[in-house]
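These are the structures, in structure tokens.
Just so it is clear, none of the values below were taken in a lab; they were calculated from the coordinates. Given the structure is predicted, the values throughout are model-derived calculations rather than measurements.
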Structure I
Amino acid sequence: MKELATTVDESRGGPAIDTSAFPGTEPEGWYWSSSTAAADPRARWKLSYDDGYTSYRDVATGHVRCVR
């Protein structure tokens with residue numbers, strides 16, 4: 001999750017990311033990480049580029065972005 005969060009540009013909104021570096025980013029979709037949530041080991045952390053909001057839930061649908 002830490003690596004995914006580094007792609008957020010807090011000076012932007014809807015999407016909160018540099019769209020020239022990351023074209024086609026869905027502002028309202030969730031981007032999932034492989035990081036588990038301690039409160040619920042079945043859940044994964046996720047990030048929304050609408051505003052950089054993070055949360056965790058069971059993985060259902062969403063997007064992925066390779067980061068390292």
Structure II
Amino acid sequence: MTFHWAYQAPDGTEPSDRPASQAFPTQSDAETWIGENWRGLLESGVDQVALMEDDHAVYGPMSLRPAD
């Protein structure tokens with residue numbers, strides 16, 4: 001089992017120019033990575049993410065935009 005992030009553009013589609021997320025051995029590793037990298041993803045056109053375990057969603061989509 002591996003975890004990865006599914007990226008979504010503001011319109012809910014997967015950004016075509018964004019590389020696939022790397023694989024993480026644990027949910028904790030994936031969550032740490034997103035906590036350190038969400039700003040760069042947002043700047044590159046990723047609006048929201050979902051955490052995936054293999055082919056099923058653990059949670060999300062979750063917005064990368066700061067709360068108002």
Structure III
Amino acid sequence: MKYLTIIERTKTGFSAYSPDIEGCIATGRTKAETEKNMKEAIDFHLKGLELEKQIKPRPCSYSRYIEASV
């Protein structure tokens with residue numbers, strides 16, 4: 001499954017989260033490192049849910065750029 005991931009610049013690098021996976025976050029010094037760390041965090045989180053026999057969240061978020069008229 002693919003999960004929407006939001007990556008934001010921080011004072012020390014980047015941070016990432018997925019709106020569909022509550023509490024699953026990652027950080028990194030570069031975008032590439034943050035993406036790698038977020039993939040590992042998602043995999044770890046979903047594996048934990050699986051081991052606990054909990055339901056994995058289904059991806060439902062999407063993104064779109066909205067152009068402002070001002």
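Quick look at the values:
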{"item": "Relative contact order in percent (Cα under 8 Å, 6 or more apart) from the coordinates reads 38; which among I, II, III", "result": "II"}
{"item": "At a computed -8500 (helix-only ellipticity at 222 nm (-39500 (n - 2.57) for each DSSP H run of 4 or more, over all residues; to 500)), which of I, II, III", "result": "II"}
{"item": "Structure (I, II, III) behind the derived value 37, 52, 11 of P(r) over Cα pairs in 10 Å bins from 0, in percent, for residues 7-46 alone", "result": "III"}
{"item": "Among I, II, III, which structure scores highest (criterion: volume of the Cα convex hull per residue in Å³)", "result": "III"}
